[in-house]
Structure P
């Protein structure tokens, strides 16, 4: 049973009650992420996420940690391109305590300058760690190329220069601008009583005053191109991709099917051809990154320098086969079943349900049941999958980035020529 209450100031409270669960997942969501930042303030949304846990008017950071641990809370937070979320999962009997703690850190954080400077160093270390992890860093480099000159291409973490320059007033200004009632979702899933939760949250969150209109997001333009970043590594990390369906497009379901067929599981085309049959890569997969108004369908692999062109040619041929409709009915059916299985297995997690509630509200403005999604997936036709493959991988839409001991002049350009 799902319910929704909208407070007079626009804050939305969403719940999905699951009586047979003993736990509850609760999250405070804000519709702001790295795509809402400028180059100079890149990383500020992520900085706020870190600072929220560093002390309030009534609790210091150590007390917050002790109190969350005392109720067995599995607490976390994340920042993405489009959202920021503070969440935790606890036994149902601790729900009121959890709501009190998370509401306190969200509404009454002090952003102490000493804590801010200390946490800045932590984030700078996080950026360094990312840059030392090539299989993650390659995705940042790829997004930067594909969404060139748009915030979607920037790292969620920010850069050393931008993070070093962010001050307390910058953070407070950012929150005044984006942490507005209409941007806030309070979401719970599990053994939770909707009205009890509303009664606890209302006096806390209805005090937030509406502000001026939140700055509108700009839609990105893709950039087709090739960049090779030389680094002294054992392998070359490769990202190749083109446009993918947006979250608001009906093609997103066919895109999900295409992603699995191409490289989304162990029986996928690329996993079988590149890893199982030829053994030229340990890690090879495709990925679908969809946003409200943009999308990216890509392929990642890591291989020896001598196998880069060979791998790219295999990828090109497999995508070409799909573009020609070379997909059997049995492959299509098995792929749909794989996706449906993932949906239903995920439905057994309160965290997963809480996150689905929030994302569906942000993107579609309503609750969407698993049955509704499954029904649409089952109806995806072969022709729709082919159309997405043709639209995504065209010469004027494909970007390629490499990271490792590989130079641009070593690239065989014919391996990235798509129809």
Structure Q
């Protein structure tokens, strides 16, 4: 295993290019199996989860790999099984359930794994697909599904679900008739998926709202498509500028996707403005504690909770965070407290008493975004911080240590 070693206290300054979005790339890659001809995707990040997805597409019968800066997916003879060895490492693999049923009329997909941040059941996916004519059974840890051609249906999700919206959005493209998704997730990554599918010939409207309409078509053709940039990576580097008292310019920035995050950063005293070079982020000391509630988009994203918590540790006054999305997403709190933070937990609420003098320590990453929060704390802390189990980090951040080195951070990757 590898770790990141950080000598904190260095002010960051310079430019960072934001990579393509992991959370947009994964469903778009999986949706490519629905196309009859080649798909070329631009701005796809080189991440562990992306490589895993390309392996999955290959096992499903496609040719899929990077060609210089693009990913090229060529259709082949599809097979219906997504095996446990791949699905267990990446929850997004369950998204192939809808496309396989739509293309083949059958699917065998292992129950998913991923970060240990709480329960994320797929029951809403299955109930919605059953309304479209699919049948399911569980067999030795696999979801086995079958159908004739899927039929359009009126689906009202009990709870807003990003994965469920994506799965049904893809399945409905090749279904017979119209599908209406109510209480659909509104995340920009879903709009990006709809943009890709429409470029392939789908007929989708309403993406970005809570009601999405899909008119089924007979087939989809390949296309060339540029995936959106990563809004969570952008938010993370905004926090890096603020926590180090630095000034960063972010290029390839995902416009109009971070309004709730920017609003909280501005409330804390961070300076953010746009010019011809990109989006500028500058520490506006003294920073102030704020109150945050994580919510589905367009609310404050749970994927930025650990990062703003690290920033609040050094801010003046007291701030609070209420986590409403995942029940186990405060596992980084104990590690931050080991570095000198003053955070008290009560159920799904965290109270952060600011003004902490962070001191480097060995810390253990529990999930992807917790890893980012610990790196941010290490950038500020006195002395040496070691962030262990960074395989979580590598699932969602492209060459983070290299990007931070280029703007002045003292950070390196070493063997544990």
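From P, Q, which structure was FRET efficiency 1/(1 + (r/R0)^6) of positions 108 and 356 (r between Cβ atoms, R0 = 41 Å, to 0.05) = 0.90 calculated on?
It was calculated from structure P.
A value of 0.20 was computed for FRET efficiency 1/(1 + (r/R0)^6) of positions 60 and 380 (r between Cβ atoms, R0 = 41 Å, to 0.05); which of P, Q is the source structure?
Structure P accounts for this read-out.
With semi-axes √(5λ) of the Cα gyration tensor in Å derived from the coordinates and found to be 39, 27, 19, which of P, Q does the value describe?
Among P, Q, the structure yielding 39, 27, 19 for semi-axes √(5λ) of the Cα gyration tensor in Å is P.
Using helix-only ellipticity at 222 nm (-39500 (n - 2.57) for each DSSP H run of 4 or more, over all residues; to 500) as the calculated read-out, with -9000 as its value, let me know the right label among P, Q.
Checking each candidate, the match is Q.
When FRET efficiency 1/(1 + (r/R0)^6) of positions 44 and 396 (r between Cβ atoms, R0 = 25 Å, to 0.05) is compared over structures P, Q, which one is greatest?
The structure with the largest value is Q.
Comparing distance in nm of label points 7 Å out along Cα→Cβ at positions 20 and 364 across P, Q, which structure shows the greatest value?
Largest one: structure Q.
With distance in nm of label points 7 Å out along Cα→Cβ at positions 148 and 404 derived from the coordinates and found to be 2.4, which of P, Q does the value describe?
Working through the options, I get structure P.
For the read-out distance in nm of label points 7 Å out along Cα→Cβ at positions 236 and 268, a value of 2.1 was computed from one structure; give its label from P, Q.
Clearly, the read-out refers to P.
FYI, it's all coordinate maths here, none of it is from the lab. Everything numeric in this text was worked out from a predicted model, so none of it was measured. Cβ atoms are built from the backbone, for glycine too; each structure is taken alone.
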